[in-house]
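Asks: Pasting the structures here.
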Structure I
Amino acid sequence: MTRKLALLIGLLLAGLVVGSCSPAPQPATPPPPKSTLVVFAADSLIKPFEDLAKAFMARYPNIDVQSEYHGSIQVIRHVTELHVPIDVAATADYALIPPLMYSATVPETGRPYATSYIRFATNALGLAYTDKSKYAGEINADNWTQILTRPDVKVGLADPRLDAAGYRTLMVFKLAEKVYPQPEDLFNTMFDRQFTEPLKVSQDGGVITVRVPEILETTSNAHIVLRGASMAVVALLQSGDVDYMFEYESVIQQDGLRLVHLPDSLNLGAASQSAGYGRVAVSLDFHRFASVQPVFKGEQIAYGITIPTNAPNPQAAALFVAFLLGPDGRQIMNADHHPMLDPVVADGYARLPPELQKLCEAGP
């Protein structure tokens, strides 16, 4: 081998060695770890929030949304009394959040369970029934008060101690006395002797208050059928065990039920009627709430959503609420017949995450 050829081979071998020592390609950035987002919501939000969760997880595949649905007061009790680690709580009545979450404190931190909420959606109450309901071919917007008070008609009621639809139903019956002449004294005709402890009605100035006792159980011959949450009553309506119930129009449309539209003066869905709605209130008179004495005054239906201060995953919670309030969330809610409020208004605006402040206005 000539000296020149040997030198050339040596250089080539040296190059291979140097090449083998070059830095290895860096691995791609690892995907963010999977996390869980726990959402508890009013049962009237089942359909839109299930659709919302699917779209949200498609947008954020690293976040797994786990949802549960209950009556609105039960939603809050899971946070404040049962101490379930919840990231987002949504109720059918925003007015539940201040007395039940602002005033209760997290044992580990001493902080309130909530310091802000957003009013994000509205609704209207309607009278739901099916083809199997007694007098289904007869009932209409003019005679429903007379048909519901017939002794052979079963009327479902969500428990007003647990579900906002329940105490709003009581408001509707009291307001209806000013709209329908028959039967006289509609509220007492409907609810007299239906419960082992009666509902009591009092008046102070221009406000009539219905007081719900601590123990609310129906009597053996009652035509009122009481269940803990409105969706449990819907199931009885669909099976024919109940003839009629008051339910949110969004749920009635989602479930394909028949509907008697109520006038705006009764359906709790019209902002223009707030003064009239305010003539009626419901008080929950039982020991669990003795320290806060919750009284819910009639007003336009407004849903509330909050991120508890002890939420395990507050960043994902803020993303979820922002998705709900954004164009995709609004489209999903509208497709499920559930109207959003415009504008969306926040209490405790300064305590909201910045990404949520951009999507709502500060409340009074």
Structure II
Amino acid sequence: MIRLGVIGYGYWGPNVVRNFMEAPGATVKAVCDTRPDRLAAVQARYPTIEVTTDPEVIFKDPGIDAVAVCTPVSTHYGFALRTLQHGKHALVEKPLAMSSLECADLLNEAERRRLTLMVDHTFVYTSAVQKMRKLIETDELGRIYYYDSVRVNLGIFQRDVNVVWDLAVHDLSIMDYVLPSRPYAVSAIGMSHVPGGKENIAYMTFFFGGNLIGHIHVNWLAPVKIRRSLIGGSRQMLVYDDLEPSEKIKIYDRGIKISESSSPESVYQLLVSYRSGDMCAPHLDGTEALQSEAREFVRSIETGAEPITSGESGLRLVTYLEAASKSMRANGEAVEIAGAALKEVAS
């Protein structure tokens, strides 16, 4: 039985506690939060869980095997490092840390102590995203041309991060997981509409090898809530709408076919024909994503296997975020992503 300590019982913490209390092979032993009213809510719902306002109680408890960090982004590194230094496995809410240097430090600490470091990229564990990856891996969509996503709403303005570090990290985790290659550069623009505030709207374009391109639009200042991604392939195209109650994925047998004209006088003319076939919506497993994630964390601890959303993937995403932030400061100038493989640029 993996005994978990949870630091932070604000927006996401209650979901983490509930799912680990229900996950096979796991239980929550203690919860830490600075607000007494939140701890009272924990005790009212889960009388067996211990509560504290001091995170050191969690770190130093020999009866706790792992810690879930569900606190503001600026505190992730400190809490995660303390967790690992006390010999406990760590599950950290997204993004892993505020810089790639901090992420690398956490990775080294986890590797040195042979501990599991996992990032809470929850969308990766949805059945919809798992299905998208399988469709691409089995070449059912054909050659991938583009990844295009929109994530907007009249949202919560964060104090410590901008909209890219808050919302775009979800789409970046999906893009990083399902696409067959990784980007080598990004161009991003963003704007703040709150005096002294951080960017609340941003557009990011990611460049891959070949003719694959990625685009992500995020916005805290939209009148409607949209959570939609499009993936275009040479054979089929896919739409993922997370707000759809049932048919979250729709696969369209639509596209174009390009052929050269057989006419001698127009040998270089390209003829474009359109294909418009059926649409299908595959059946998806209804398991809650966070429940699948909790089970993956337990499995990784028990077996020593690397989790799907490992610290390595957390580091990659932070390098994307850093490059996008640098590009925004340079008014959209393309910025190379740190550590991008040269073969990606050349392919």
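Computed from the coordinates by the stated procedures, all read-outs in this text should not be read as laboratory data. Just so we're clear, the structure is a prediction, and the values are computed from it rather than from any experiment. Cβ atoms are built from the backbone, for glycine too; each structure is taken alone.
Asks: Comparing structures I, II by distance in nm of label points 7 Å out along Cα→Cβ at positions 201 and 329, which one has the largest value? Working shown, then result.
Replies: On the way: I: 3.9; II: 2.4.
Max of distance in nm of label points 7 Å out along Cα→Cβ at positions 201 and 329: I.
Asks: One of I, II was used to compute Rg and Dmax of the Cα atoms in Å, and the result was 28.0, 123. Which label is that? Each step should come with its number before you reach the end.
Replies: On the way: I: 28.0, 123; II: 22.0, 83.
It was calculated from structure I.
Asks: Any idea which of I, II comes out highest on distance in nm of label points 7 Å out along Cα→Cβ at positions 153 and 257? Intermediate values should be presented prior to the final figure.
Replies: Working: I: 1.5; II: 4.3.
With respect to distance in nm of label points 7 Å out along Cα→Cβ at positions 153 and 257, the highest-scoring structure among I, II is II.
Asks: If you rank structures I, II by distance in nm of label points 7 Å out along Cα→Cβ at positions 185 and 209, which sits at the top with the largest value? List each step's numbers first, then the result.
Replies: Working: I: 2.3; II: 1.6.
Largest calculated value belongs to I.
Asks: Name the one structure among I, II that relative contact order in percent (Cα under 8 Å, 6 or more apart) of 18 was derived from.
Replies: On the way: I: 24; II: 18.
This figure was derived from II.
Asks: Follow-up. Upon calculation of log10 I(q)/I(0) by the Debye sum over Cα atoms at q = 0.15 Å⁻¹, for residues 65-120 alone from the atomic coordinates, which of the structures I, II produces -0.39? Mind showing how you got there, number by number?
Replies: Details: I: -0.39; II: -0.31.
Source structure for this number: I.
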